[in-house]
1. To which of P, Q does the computed value 13.8, 47 (Rg and Dmax of the Cα atoms in Å) belong?
2. Between structures P, Q, where is distance in nm of label points 7 Å out along Cα→Cβ at positions 9 and 57 highest?
3. Hey, helix-only ellipticity at 222 nm (-39500 (n - 2.57) for each DSSP H run of 4 or more, over all residues; to 500) derived from one of P, Q reads -9000; which structure?
4. Once relative contact order in percent (Cα under 8 Å, 6 or more apart) is calculated for all of P, Q, which comes out largest?
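Quick note: the coordinates plus some simple rules give every number you see, no bench work behind them. Just so you know, these numbers come straight off a predicted model, no measurement behind them. Cβ atoms are built from the backbone, for glycine too; each structure is taken alone.
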Structure P
Amino acid sequence: MKIKTIEDWSRELIYYQKSVAWIAPNGTKYSLWSKVPHQDKDGNLVMVNNSKMSTIYYDWIRENKQELLVI
């Protein structure tokens, strides 16, 4: 069983204006994370790091729903 690499999976992500989604091989569309910046407790604007978020989501899918990454 061969698993998609994070690079292959990242190319499948759909970047909308305010969010990131992915359509799994079974046709299910998943809304993954919001790209909207937020404020921390000190009132500073915190931008979303898309590379970091894609790694977090890929790792979770690989550990919990590996069947979605099978080539």
Structure Q
Amino acid sequence: MNEANAYKMFGVGLATGALVVGIAFTGKMLRPRACEPVVDVEYKRDGRDWVPQTVVRRPVRDGERCLLAETGS
């Protein structure tokens, strides 16, 4: 294989790699991202003491934002 073919094959490989990375990046940007869970610590009354309790909340996606739902008491 002569030098001209080596450069040609290198260019083809470089172009193919750039195309694959571009497709992967575009696919990742178009895929909706999941919202990360939020870990809260709530204090509950247990007789005379306050006991910490860990609560995991799952936010919902609203367009580009992740929102926590409010519940009524």
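1. Comparing all candidates, it corresponds to P.
2. Details: P: 1.1; Q: 5.9.
Evaluating distance in nm of label points 7 Å out along Cα→Cβ at positions 9 and 57 on every structure, the highest lands on Q.
3. P
4. That would be structure P.
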